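Read the figures in this text as sums done on the coordinates, not as results from a lab. In this text, all values refer to a predicted model and were calculated from it rather than measured experimentally. Cβ atoms are built from the backbone, for glycine too; each structure is taken alone.
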Structure I
Amino acid sequence: MPIVLAIESSCDETAVAIVAGERGQRASILASEISSQIPLHQPYGGVVPELASRSHSLILRPLVETALQNAGLKMAQIDAFAATAGPGLASSLLIGNTAAKAMASAMRKPFLAINHLEGHLLSPFIDVTELPPHIALIISGGHTLLLRVDAAACYRKLGSTLDDAAGEAFDKVAKMIGLPYPGGPNVERNAIGGNPSAFSFPRGLLHEPHFDFSFSGLKTSVLYTLPKLENLDDSLADLCASFQAAVIDVLLQKSLRACKEQGIFYLALSGGVSMNQALRRTFQSACDAKGFTLSLSSPALCTDNAAMIAFAALLRHQSGQNDPLDSPIHPNLPLVS
């Protein structure tokens, strides 16, 4: 059974995972270790690239050792090594990429350079035997991407964000209203119990015939609403709930329409924003009502992690693919052109 060790270091999480599996069988996550940098970046209200890369350098080796120990494996038992090649912060990508290449070279094993977005895309299907044709929605801090997926490595972009990604909009609105980093989970937390209809926020491009997204107008609308509030604390729950509902509404309606127009009634959500419980409930309810199948990444696989990178690498390794050790990182690497 092929065993892949992968490193994810595209931004502010250092992650190492080991995944094993035969073609046509469910993959097994033998180890998945994540070291969060949230406390490190919290005082700055966002990720500081230099601090992120320095932290990756310090924590990566012990994290690899922990992953091997928890999987009950030795380095010599690994069949292939992988790392995220992009998109992401160049200084962070280099740490994980270089380490994985060094291990592959030392052990004389294949190396695989993996697209971070493909890792997210495949994450809802780690525990299935084959990848079904479906409509995929990737929603994270830096990306909002709607795709048609016919098979592994066979993707067609239907739409993407024209400005702010959904997660970016969450983070920027959180900063506007004084919520700490990371913004998305704090907006969600404060939205609990709020009235999602209290504020009439815009749904950007909702009725346009294409599948692109825009959240900058929504963000601006929140900004213009704040000075009109007599007491932000009294309105915080309603404001967060209304903003959150506007984002979810656009994501849901575009995704359902894509399913209908493409004739594929199977929808999969991935990326950090897909961990939002209100979003998950809304999508599940709508898909149940329409008879659509919905696949969701487990919460542990929604945010940046190496298990999704290892799984993507495993599928490629099973097909006999690998990458040269001098393959470059790509900070702006697209999933599809």
Structure II
Amino acid sequence: MGMEMLEIDGSRGEGGGQMVRTSVAMATVTGKPTHLTRIRENRPTNGLSKQHCAAVNAVAEMAGSTVEGNSIGSRELVFIPGKEQVYDIQMNIGTAGSVSLVLQAMFLAARNHRKKLTVDISGGTNVMWAPPIDSYQHLLFPLMRKMDINADVKIIDRGFYPQGGGRVLATLDPIKEIKPLDIRTLGDLVGIKAVCFSQRLPDWVTKDMMRSCGDALAPIGDVEFEIHKTEGDSRGAGIVLVADFENGMLGSNALTSRGHTADKAGEDAAADLIKEMNSGATMDVHTADQVLPYMAMATGKSGFTVSRISRHLLSQMDTLESFLDVKFGVKRMDDIYRFTVTPCDSNEAVHPR
């Protein structure tokens, strides 16, 4: 049967790469052929970047999908999902393209995979404008486990901008039913964990990060530090913080750079975390973005509160509504926003075949 093509305007909402990644992943899950136009029209560089192309290729490989227009600078893309299920994928994004963003698309696309997916992927593990791979390990994946989704990632090598050269092994168990996740309050603080990493940099870098971060968080509680010192092609350092609560988690992160000392990175990550903790939010904005698609495919109503509404989050809702029968609600409560996600009963397309 010739299915009608779903049309998606890539300039709407946040209009970035996320819309592309979510669209090809959801096209794979629902089996809907999709046509994306005006991709990244409002960005300084239009069209697909190398990193977006890598994500589209990876998602296409997972199901033997057909793709047209997947080249750097392309402003439109046709994605016709295949029926295969490929369980073992190796890929190199090249340079410091974000490993975590490509994994985000692949894991979402694997919603109906019947066997364990294993991905061996090279690129940037800790780069600007993308979630650090450590936050998947310590924040996103533990939250997904609450929804009965079992994902795991092992860092083999770290890759920083511009060289990249990082490598991770990620796995995702077959997803059966997705349990809803409704975090109304976080409950008591269980503990704060910090991952301080540095590659090809002197020891004082992690020491400075730990000191400034520990000092800033001292009034709240002790921080359990984990230190990763590695050797690799690229050099860089950073910190990932996770506050673990009874019912949920909040995270923050920072990277060092020429204008951003180790001292400042530790301080900034702590300040961001404190701000989230004081806001009354039950999820940080970046994590909400990533959990949202799974909530949209869950067996019941999910919810969370965030301290601000990002364009990414709105754009993500918009894209998900194109593929699924799901209702989103947003309600302002004092200084925070409560989001609700109600999958409608007609989500058969998304239940494991």
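Just a few scattered comments:
- If you line up I, II by relative contact order in percent (Cα under 8 Å, 6 or more apart), the top spot, with the largest value, goes to I.
- Which entry (I, II) yields the derived value -13500 for helix-only ellipticity at 222 nm (-39500 (n - 2.57) for each DSSP H run of 4 or more, over all residues; to 500): I
- Given 17.9 for mean count of other Cβ atoms within 10 Å over residues 36-43, calculated: source structure among I, II: II
- Here the criterion is distance in nm of label points 7 Å out along Cα→Cβ at positions 68 and 292, and among I, II the highest value is seen for I.
- When mean count of other Cβ atoms within 10 Å over residues 180-187 is computed for each of I, II, the largest belongs to: I
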